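Since every read-out is calculated from the coordinates, none of them should be taken as a lab result. Remember, predicted model here, so these are calculated numbers, not experimental data. Cβ atoms are built from the backbone, for glycine too; each structure is taken alone.
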Structure I
């Protein structure tokens, strides 16, 4: 998934959810059918976070082209890769098979507004988990936090700035800070702790090879108790 303007849910969202869900699935299907390689590389902040960890069970929310899922699996993680797009999960499955790591990558098609993968995870990754359609994102991410086993990590990386290749160029867009995201999750501090909440800058490359300095909003949460 990618960057979009976020708004607070309204009472109309529930009534319009059926049509919105259908549009969202068609949108992401078209996106991944026309962009075959964009997102095939690991996101750098996931690599930075996961590199020192002992491999376990990981969940990749909005796996897209599978760069993160494949990177984790090649380092010994058992990965559940989830996306609303059937095309996306089929391509991740094919790529894992071609690389000989199919036994480490399970792919599931989910509209996370309606369903969530079963299981307990040592790492849940939500990289740029945004959509231009109504989504109660904080509810999905709270569910992700509850899917962690003791000591498990939830890594949320969001856009903190608008890149030249972002589809939403609204100059008034608000990118929630890590502190704001943590407040929306409203996790019990007796069971979860924030390990990282910052906004680093980095040089990024867009889908057509263009580069720009961007800001990432990072929130890393650990489950400390059941």
Structure II
């Protein structure tokens, strides 16, 4: 990080090599934010970082958010940058495709869903609370309508997101100096959404970039901590 950029706000975004995470990274880079980005695939993450590097400082760290050592590396990168204004827990695991009914779901897969979608975000949040408190920052956990609606086949992912929603609410009660949100982006044209509907054409769903203005509006307005839908801040623009 250069001296000229030392006062830039800093965001850490997990799952940022594609989809919503990458779209959010671009939206923040356009505003001059410095970024720490994470994903499991090193090649895709490098491509993402290369596409961002002409606009901002970006630190790509490939790894699995369920790995405590990888989370420690992410924390070290934030400390090196000197601040953290926004943590986006976006990395998620859907489970097997096609989706399994809860009554016959593989329990090892369910454990993996919960490790990625609940335990890892809580663990990363715990590790970065001092930095977030120091900047009066924002914690943003990506939710889903499956957290509040009972959809056939979505029992694992939906219940995990419901658990993350409640953890978000508890963290907000415990840390009133922070702005802490669970945000449902709505259905998007992503690889994860396609995996949920492997035999369907999902081209009618908006691209992830379409909801970035809603996320930025949330950051600008900083409403009361809680659970929100992206559509409450700006309508998705289909493309």
helix-only ellipticity at 222 nm (-39500 (n - 2.57) for each DSSP H run of 4 or more, over all residues; to 500), calculated, reads -9500; among I, II the input was structure I
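One of I, II was used to compute distance in nm of label points 7 Å out along Cα→Cβ at positions 109 and 149, and the answer was 2.2. Which one was it?
On the way: I: 3.0; II: 2.2.
Corresponding structure: II.
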Starting from the value 24, 47, 22, 7, 0: which structure in I, II was P(r) over Cα pairs in 10 Å bins from 0, in percent, for residues 117-172 alone calculated from? II
